[in-house]
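Pasting the structures in now, so scroll down.
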Structure P
Amino acid sequence: MSTGPIRVIFICTHNSARSIMAEALLREKGGDAFDVHSAGTEAAEVRPQTLQVLQEADMPTGGLRSKSVTEFLGQTFDYVVTVCDSARQTCPTFPGEGERLHWSYDDPSAVEGSEEERLKAFRLVFAVISDRIDLFVAVDTRARA
């Protein structure tokens, strides 16, 4: 592990929902102790529902964008966290890679139905990721103390 901020990258297939939520949540909850990024194995556009759920939680959304993992190749991370099963199978290896974690979450983008039903799925995934981030910050901070 590095002596500076803990470097974390969250990886999903499209970097449009789950990994973006995780990035925003860890930045908010971990503060300066973490250097946080997210990327996709097949980057797309950030889902409007993702941004809406973050805004509902009064979280900043400026600067959030879908990025390809290729932007980060050659960089080192303390944690490489995949948040979907597909990304877990295709995630590249990063040099000096610290710990690789897999947190599998259902894809809220795959939910069909009314806009409110779709938003409900995004809110649920956001809440579950938020709880996981709380634990991650608590455990990692304790481990570094």
Structure Q
Amino acid sequence: MNSEYEKQLETEIDRELKALPPLTAPSTLTSRVMAAVAKPGVVAWYQRPWPAWPLALRAASLLTLLALFGGLSFAGWELSHTGSELVTQRFAGGLSMLGALWEVLSALVGAVVLISKNISPIYLLGYLAVLICGYLMCVGLGTLGMRVALARR
């Protein structure tokens, strides 16, 4: 646009805005604001901190919480004595599966240790180099694939 025209428009707008009378607040606004500021905030008892609750409600909530804690403690005690057979029967299959998995993993670790003791270190370094190159190739191809897939067309 024309720079001269913009300056002229700016001065006209500025002159019109300065010619406007100052804004005044409604007469009731001041009294309402002052009343709201002077009035203390009333908060319900359950929204206040626990020590600020009425004494009867604090005592009732404390007794309720103590009863719940006692009930849970008793249930845990009974479950530990009578429920051990139930837990053993229910989870025996899962525990036996974990035992079998442990046996397989220990056999694999033993095989890796045996191979590493009996193979030449040069072959180990070669295998390690091949593994690292394969890993880097997978990372590079994955990055390339993601860039091609997410490229903006």
Structure R
Amino acid sequence: METLFAVTLIAHVVLGILGVIFCYLVVLGLLKKTIPVKMLKWSSFLAFGAYMLSWLSGGYYYVFYYGSNVKPGIKEGAYPWAHLVFMEAKEHIFLMIPFATFALWVVLFTKGEQLDMDPKLKTSVVWLAAVITILATIITLSGIIITGAGR
């Protein structure tokens, strides 16, 4: 059973990082002179998929292992704030990332060809992709702090 928990934790981390990478590719693609719409559609779709799978694997790990085995050790250890601040923030912020990424994918899928002709749309999509990327990066760094506190 320990192996299953290790696999779900590794999947959670790797898929989250892949989501960040794919979202960052969207930001970079949107900043090009000629927008690679097909690449943006695929990158945003893959980011959404990666975040959803990371969300599911992380949720499984949290419910069946972290909450009863890791969390008490962190809360009783030298860095109880790691859970109280970073895990709580991570849990709440991450809830919206898959939905925001889904919205990003839908906009790129339905309006992607209009980005070159509509600067306001392009600016809004760049901001959405950038905010998702920044928040996901912060969540990743929070995970590193939580992992350090658990050791």
Highest-scoring label, criterion being mean count of other Cβ atoms within 10 Å over residues 4-11, among P, Q, R: P
When distance in nm of label points 7 Å out along Cα→Cβ at positions 20 and 68 is computed for each of P, Q, R, the largest belongs to: Q
Structure (P, Q, R) behind the derived value 31.7 of mean projected area of the Cα convex hull in nm²: Q
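Bear in mind these aren't lab numbers, they're just calculated from the coordinates by the rules spelled out. Predicted, not measured: the structure shown is a model, and the values here were computed from it. Cβ atoms are built from the backbone, for glycine too; each structure is taken alone.
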